[in-house]
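Derivation of every value follows stated rules applied to the coordinates shown; laboratory data play no part. No experiment lies behind these values; they were computed from the predicted model shown. Cβ atoms are built from the backbone, for glycine too; each structure is taken alone.
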Structure I
Amino acid sequence: MIGKIDLRKLPPLNALKGFEATVRRSSVREAAEELCLTHPAVSHQIQLLESDLGVRLFSREGRNIVPTAEGRLLYGHVRKALDLLIEGSETVRRAHSGRPLRIQTYVTTSLRWLAPRIPAFIAARPDIKLLLSTCAPDWEFDETLGDVGLVYCEVAPSEEYHWVPLFDYCLSPVCSPALRARLGTVPEPADLLTLPLIVTYSETRNWDAWLESAGVAVVPEAPVVVDTLALALEMALDGSGVALLNGPFADQDLASGRLVRPVLHKVRCPGGWGLICRRDLKENERVKAFMEWMAGKASA
């Protein structure tokens, strides 16, 4: 007979997520962003936990927040417990073939490459239901959000993951034909400095890298910074500036002439885009079918 658990001894369980993220990120603000909560909400979770345990879990060192000795002790147990819960939940999810296949990617990748190919996949495999997630906290694949990821990796993933490369991470500028016409007959890379350059905030170094590789020493301050390449491309289509592609996310617009390449200089960066899953899911029929189908579309 399994013994009874004294649930009265459990700390506030929801507060453990805010505590774990704050210790790992060394910041309440960053923990709140990761958990899609407000700063006061995470602070309240920590206060609840401290009140329940009767100890301080964090202290301040200058402008930084650091766990106390009690906080470090608790973190080891909390992280182990959360990891075990996630492992158990994922085991159950993977065993349930009737649930949707979860696909994790980014907003731009979803809108401008993956989503247009989904209808044909569904037509070919109506037995496989899909759930697309673009609420990723960072660029890394998160197996709690997806069974398969379409992500960028600067280096090959570790051995616990199966990785299928799709296309290179290659930087090339695009703009509207009207904006291109302002550059003259045969523009040079430096001529782009006369136009507004649209920067994506998660890739602020990309324009620097492209200009430097083209021999342009002066890197101007961007007049506008946006949060996704998808938005940068919409502004480029509207003639508001020059966007910097990092993959095949404007192929249809380039083919139709809605966007053009003002100069042909490209920069090949480390890493690339690809499909990723846990290695133990590699031979799962649904995962394998999705990855092979999408890999075929990338090479077509």
Structure II
Amino acid sequence: MNGFLLIDKASGMTSHDVVAKMRKRFGTKRVGHAGTLDPMATGVLVLGVGSATRLLQYVTDGLKGYEATIELGRSTHTDDKEGEITSQSTPAEIQKITDEQIAQLLNSFVGTIFQRPSSVSAIKIDGKSAHQRVREGEVVDLPEREVTISAIEIHEIRRRSDSIEIDISVTCSAGTYIRAIARDLGERLGVGGHLTKLRRNLVSPFSLSECAPMAEAELFPVAVGISRILPTRSVDFEELSEISFGRYLSPSQVAGIVAALGPDGEFVALLENKIIADQSLAAPILVAVK
């Protein structure tokens, strides 16, 4: 049981809930996910089963895409609709905000910026997640971190009597918090803001159109998944034997990490060119065969 699962996560479940159900389904503890989704959020959740769990870090680092709805006029302690309201603006304050101001400020987030993660994120502090510490009554203030937001597109702005709703799409680097965008937009406008909807539509290179509900998701081979994430290289039986003993091969033709596929097309190892005794050789950095 080795491979990847592309799941369209439903609302109300944690990423760990999904992992636990897949562990039971496949009868193995070797199941992990690439990138946490909050219970409120839906969409792309990539899981690895068996040997694929060791490759999830290469999925996690990829580009992410989201569809989101921001509500201006209220702040919450979780920066989303599931948190307690911590501040609320008057209708008069909200009505002063123009569409141009919203667009200008959202555009200011595009690029490489420093962003303060939400205090209820999955970031670990001394071994315990920030959101767990907040639930236990601690005050958590996480330091800013560098993220890259490639694009923010506004789809619709809807004005209510006591709030403004904004539908946006975001393309960003791993580690970007969409809740933080909602919070920071509200803070800069002086009226507060939080996230009301979040749907992930991309965990590069996997898109939402490829995903299925948890009960219908089918396992697909490790080689198929890793071939979409990393460049590949075919190895013959002799090279396969060398890899099984952790020995070096002739250098790969491309720089960086390369996925080695055996004579049967199965994934066998990750290779990376290194200088060994003044000679360039491909060194196994992860071996799936013994």
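Can you say which of I, II returns -11500 when helix-only ellipticity at 222 nm (-39500 (n - 2.57) for each DSSP H run of 4 or more, over all residues; to 500) is computed? Label of the source structure: I.
If Kirkwood radius over Cα pairs in Å is calculated from each of I, II, which structure is the one that comes out at 21.0? Corresponding structure: II. Consider the structures I, II: one of them gives 0.45 for FRET efficiency 1/(1 + (r/R0)^6) of positions 31 and 215 (r between Cβ atoms, R0 = 41 Å, to 0.05) as calculated from the coordinates. Say which. Considering all the candidates, the number was obtained from I.
Here FRET efficiency 1/(1 + (r/R0)^6) of positions 47 and 231 (r between Cβ atoms, R0 = 41 Å, to 0.05) was calculated and came to 0.95; which of the structures I, II was it taken from? Structure of origin is II. Given a value of 4.0 for distance in nm of label points 7 Å out along Cα→Cβ at positions 143 and 271, point me to the structure among I, II it was derived from. So the calculation was done on II. With FRET efficiency 1/(1 + (r/R0)^6) of positions 223 and 279 (r between Cβ atoms, R0 = 25 Å, to 0.05) computed over the structures I, II, the top value is the one for II, the highest of the group.
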